[in-house]
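Listed after this line are the structures, all set down as C-alpha cells.
Quick note: the coordinates plus some simple rules give every number you see, no bench work behind them. No experiment lies behind these values; they were computed from the predicted model shown. Cβ atoms are built from the backbone, for glycine too; each structure is taken alone.
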Structure P
Amino acid sequence: MPTFVWKGRTASGATASGELAAGSQTDVVAALRQKKIIPTSIKIKEEKKGIALFGGRVSRRALSVFTRQFSTMLNAGLPLLSCLEILGKQTESVGLRRVLAEVRGDVEGGLSLADALRRQPKVFDNLYVNMVESGETGGALDVILVRLANYLEKTEALMRKIKGAMIYPAIISLVAVAAISLMLLFVIPIFAQMFEGVGAELPAMTKFVMFLSNVLKIWAVPGLIIAVALFTIIRRWHKTDSGVRVMDPLLLKVPVFGDLMKKQAIARFSRTLSTLLSSGVPIIDALEITARSAGNWVVEDAILKARTSIKGGENIADPLSKTAVFPPMVTQMIAIGEASGGLDEMLSKVADFYDSEVDQAVENLTNALEPLIMVVLGGIVGFMVVAMYLPIFQLAGTITE
C-alpha cells in the first residue's frame, strides 16, 4: 500500500502535515476530513530503493519494446493489470521486470498508471509519465503509447547511430595510444642502452624520444591516476548547476563536435515537444518537460524563456530566435506552425530534418576521423623509428669512412 505525504489546514486555520498509508488519494482525503483537516496537497512518498548491482539498469531499447507491446495489448482489449503481468513475465530485462511488478502492485493498490509510473523516476521520466497521464485522462492510452513508442524508437535509433559511428575511431585511437606507449616504455629503452656505449653525440630527435620515454616511465601510472581523477571531478562538476552553466556553452563552441551536439539538441527538442503536443499535453507543461530533457543548459534556458513568453501571451518563436542555438529556419517553421495551428506537425518535420542532418554529420565526422587518426599514428610511429635508427645510420657511415 502506498504512503502519501499530505499538507492541509485544520479547522482553526493552522497548517498541518504528515504521512498516511492508504489505497488511493480519495482514501487520504476521506481520512483527513474525518480529522477535520482540509487537504491542500497530497503526494505519493518517493521510496528510496536499493541499487541493484546486476540487471538493475533498464535500457532504452527494453523500454521502447515494452511500450510498443503495451500499446498493442491494450488496443487488443486486454485489461491493464493483465498487460503489466504478462509483460513483466516475458521481458528479458531483470530491472524492468522488477519495476513492472512494483507498478502492477501500486495499480492494484488504487493508484492510476501515471502515478504508479511516477514512483519509478529512474525508468519512466517526466515525458513518459505526463504522456501516460494525458492518455488516461483522454481515454486514448493505447494511441498515446504508440506515439511514445515511436518517439523512443527514433531517439534510440539516433543514439545508436552516433555511438556506432564513434566505435571505430575510438578503437583506433586506443590502439594508437597503446602502441605508442608500449614503444616508449619497452622498445626505446633497449635502443637507449645500445647508444650509451657509443659515446657519440646523438641527434636531437633521438634525444627527444628518449626524454619522452624517461618521462613516461616515471609518470605513466601517476598520470593515468590524475587523468581519471580529473575526468571524474569534471564529470561530477558538470552535473552541478554552476558546472552546467559554464561547460554547456563551451561544449557547443567546440569545433565540429559542437555543431553536432547543437543539431542533436534541436532534433531532440523538436521530437519531444511534437510528441507531447500531439498527445494532448498542455503547451506550458510540454515546454517544461522538454526543457528538462534538452540535454544542454543553453537549450534548456532558451526553452524556459519561451515558456515564460507564452505565459505572458506571446509566442514561442520570438524568444527562440534570440538565442544562438536555434537557426532561423527552425524558428520560422515554428512561427508558421503556431500561426496555422499545426505546431506539432511542423515540429515533427523539423525533427525529421535534423535527424537526417545528425546522420550526415556523424557520417562526415567518421569519414574524416578515420584517415586523420591513421595519418597521425603513422607519423608518430615513423618519427620514433627514424629517431632510433638515425644514430645507427650515422655510426655505420662513420665506420665506412
Structure Q
Amino acid sequence: MLSAYVPLFRVPGALRFIAGTALSRVGGSMFGVAIIVMLSERRGSFGLAGAISAVGVGTLAVAGPFIGRLIDKHGQRRIALPFIVSSAIFGTSAAVLSIVNAPVWTIFVAYALSAVLPEPGPMSRARWAHIYRDDADQLHTAMSFEQVADEGSFVIGPVVAVLVSTLWFPEAGLLIAELLFTVGMVAFLTATATEPPVVAHENRPAGLAIRWPGLMLVATALTMTGVIFGSNEVIAVAFADARGNTGFSSVVLGGFALGSTLAGIVFGSRKFNSTLSRRLLLAAAGMFVLEAPAFFMSDLWPLAVVMFVAGSATAPMLITSLSLAQVLVPKAMVTEGMAVAITGILIGISGGAAVGGWAIEAWGAQRAYAVPILAGAAALAIIVARFRHVQRAELAASAEA
C-alpha cells in the first residue's frame, strides 16, 4: 500500500519542498487550537476565543484566493515570502499582547493581520499538478499524499499546541506555531527546482477562477466541511474542560486527524474508475453519517473513539474536492482555483468556531455537537442538489484538457 507513494519522493527536488511543507503544516495546524487555549486560559471565555479564531480564519479565507492569484501570475517565491515575514511579525505580536493583558481589540487586529498569508497546501498541490500534468493516476496519489500530510500535521500539531500551552504558559502554542510555519515555508520556497513556471500573461484566461463551472459548488460544500472542523475544534476543548481534563482535547482532535490520515493513505493507494463527482457524493454521505454519533457521547474516551471513526471520511472528502477543483479550472489558474476551494473550508472553519463557541455557552458542550452534524447534512444536501451540474462540468473540463 505505502509503495504507491514511493515515486513521489524520487522526483528531483521533491524531498526539499515536502520537508518544508511538513513543518509549515504542523505550525498551521496549531494556530486554531493554540489561540483557543490561549484566550480561554487568559480571558476565561470560549466565546471570545472562538470569535478571535474565527476572525483569523475568516481573514485567511479572504486573502487566500487573492494571494493565490498573485502567485499564479508572478511565481511562488516572489509573492509568498513578504507575506510570510509579515505574518510572523503580527502573529508574535498577538502572543505578546496577550501576555501583557492588552485590550482585546488589539489581539483581534494582530491575529487577523497574521492570517494574511500564503497557504502551503495550494502551492504544494500546484507543484504536483505541474509535475504529473500528464499522469492522472500518479496525480491522484500525489493529491492523496498531500491530504495525508495535512491530516498527519493535525495529529501532531494540536497535541503540541495544547501541551505546551497548558504546561508552560498560554501563549507558548501560538509562538511555536509561528516559528514552525515560518521556517517551513522559507524552506519550501527555497526549493526552486520544483516551482511551477508562470504562464505568460497573454495565455492566461480572463476573469476569476471562481467563475468556472462547478467550482462554486465545490467551495460551498467545503464550507460546510469547514464548519465541521471549526466547531469540532472548539467543542472538543470545551467538552474536555467540562470534564476536568482540558488536555484530553488533544486526544479527541488527534484521533479525528489520525482517522483521516489512515483513510487518506488507503484512499490514495487505490485507483478509481468513477468520476470525481460521484466520489465526492459518497464521501459527503460518509462524513455526515459518521459524525452523527458524537451528539450522544457523554464521556471522553467514547467521544475519542467516535471522532476517530468520523475522521475516516474527511480525507476522501478533501482529497476528492481539491482534485476536482484542480480539474475544473485551466492550468494557469490551478493555485487560485485550489485556494478558492480551501477558502470555502476556511470560511466554514471560521463560522464553525464562532457558532460552536456560541452553542457551547447556550447548550453545553455535548449538545453543541449538533452544529457539526447539521453542517455534514448540509454538505450532503448541497452536493445531491447540484450533482448533475458538477458532473457535467467535470466531464467538460476533462475533455478540454
Structure R
Amino acid sequence: MAFDPFERMMAARYLRARRQEGFISVIAGFSLLGIALGVATLIIVMAVMNGFRQELFARILGLNGHLTIYGTTEPLGDFDRIATDVRTLPGVISATPLIEGQVMATANNVAGGALVRGVRPEDLRARTRIAENIKRGSLAEFDGEDAVAIGSGMARRLGLAIGDNLTLISPQGNITAFGTVPRLRAYKVVAIFEVGMYEYDSTFVYLPFAAAQLFFRMNGTASGVEVMIANPDRTWEARIAIAQALGSQLRVFDWQQANSGIVNAIQVERNVMFLILTLIIVVAAFNIISSMIMLVKDKTKDIAILRTMGATRGAIMRIFFMSGAAVGVIGTVCGFALGIAFTANIETIRQWLQSLTGTQLFSPEIYFLSQLPAKVDPREVVSVVLMALGLSLLATIYPSWRAARLDPVEALRYE
C-alpha cells in the first residue's frame, strides 16, 4: 500500500484535532495510552515471571540432576560403569552415583520426615548450589561414616547446631527374635546449607556415599546415577542418547517429569497472565475503532469535498488508515520503550518505592531473593509488539472502509 505526500499530510492534519473535535482527540489519546500501557505491562510482567522461573529452576537444578538413571526393578550394581559411559556422551557435564531414601529424622525430642541423599564428598563439593550456600560449618569435614549435612530449615525445626547429633531412623528395620526393630543411627552435623527453597532446606539430608550405603544396606549398589547436561531444556535428546548407549533395561527420568507440578503450574500462570494482559491492548484497539468512526462521522463533509475534487476511494481509505495506524504504532513504540526501560531498572525502581513508602515490597526473608529478578526474552517482546501492531492495524480497517464507501452526493445533501 503506497502513500503519497498529500495522503500523509491529510492524515497528520486529522490527527491534530481542532477545538470542536476535542472529544475525539481525547478518545484517541486514551487509545494510545492504553496500547502503550498494555505493551509495557506485558513486557514487564513476562520479564519478571521469566526471572522468577529462571531463579526457581536454577535452585531446583542446582540440587537435582537434569536426568536420573534408575534400574528397572533393582538398585544399580554397576553404577560406576554406567556413570563412566554416560560421561562420554556429547552434552553431558557430569554423571554421579546417588543413594536416596526416606527416613525419620529426630533430635531434641522433635521428629520429622526427611530425604537422605548419599553422595560422594567430592561430588557434593562440586555442587555449587550447596557448596556456595553453606551458612555454618564446612564441607571439608563431610567425610567418613558419621558426618551429615542438613538444611537450615531442618536445623531450626530440630534445634540443631554444628557438632550436634542427628538421629536417622530407617523404615526398613532389623528383624530380631522379638520382631522388627527400627534401624537407627546418630550422625554428627558438620554443615548447614540454605539454598532458598523451603522444601529442600527443611527435608534434605546429605550423607557420604559410603555411609549411606551402610545405613540403607546397599553394599555395592546405588539408587541411581544423576546426570547434568549442558542444556537442561533439551533433556529429550539426552534421554535418547542414554537409551542408545546403555540399552532399554534402565529407566531415565528428567527434571521436568520429576517437577511436573511446578513446571505445569508456572506455564499455566504465564499463559493466563499473557491472556489477561492482552485484553488491555484489545480494549485499546476497540477505542481506536470508536475514535476513528467518530472522526469519519465528523469529517463527512471533508470526505465529500475530497471526493468531488478527484480523490479516489483508495486515497480516502489510506488517509484514515494512516490516522488510526499512527495511534497504534506510536502507542506500541512508547509501550516498548517504557517496558524495556522499566525492566532494566526494576530493582532501582523497587528500592525507590520502598524508600518512598517506607515498606518492604519484596522481603528476602520470604522470597529468598536479594533482588527482584527480571529476564527479557527477545522472542516474547517481538511477539507482544507484533500483536499490538496487528490489533491496531486491524482496528483501523473498518472505519477506513466506511470512510471510503461514503457517497459524496448523499453527504453534501444533508449538510
Mean count of other Cβ atoms within 10 Å over residues 253-260 - structure with the largest value, from P, Q, R: Q
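If Rg/Rh (Cα atoms, Kirkwood Rh), for residues 133-220 alone comes out at 1.10 when worked out from the coordinates, which of P, Q, R was used?
Values: P: 1.55; Q: 1.10; R: 1.02.
Answer for the origin of the read-out: Q.
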Computed -18500 for helix-only ellipticity at 222 nm (-39500 (n - 2.57) for each DSSP H run of 4 or more, over all residues; to 500) - originating structure among P, Q, R: R
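To test your reading of the models, identify which of P, Q, R gives 21, 35, 23, 16, 6, 0 for P(r) over Cα pairs in 20 Å bins from 0, in percent when calculated.
On the way: P: 20, 41, 25, 11, 3, 0; Q: 30, 60, 9, 0; R: 21, 35, 23, 16, 6, 0.
Computed on structure R.
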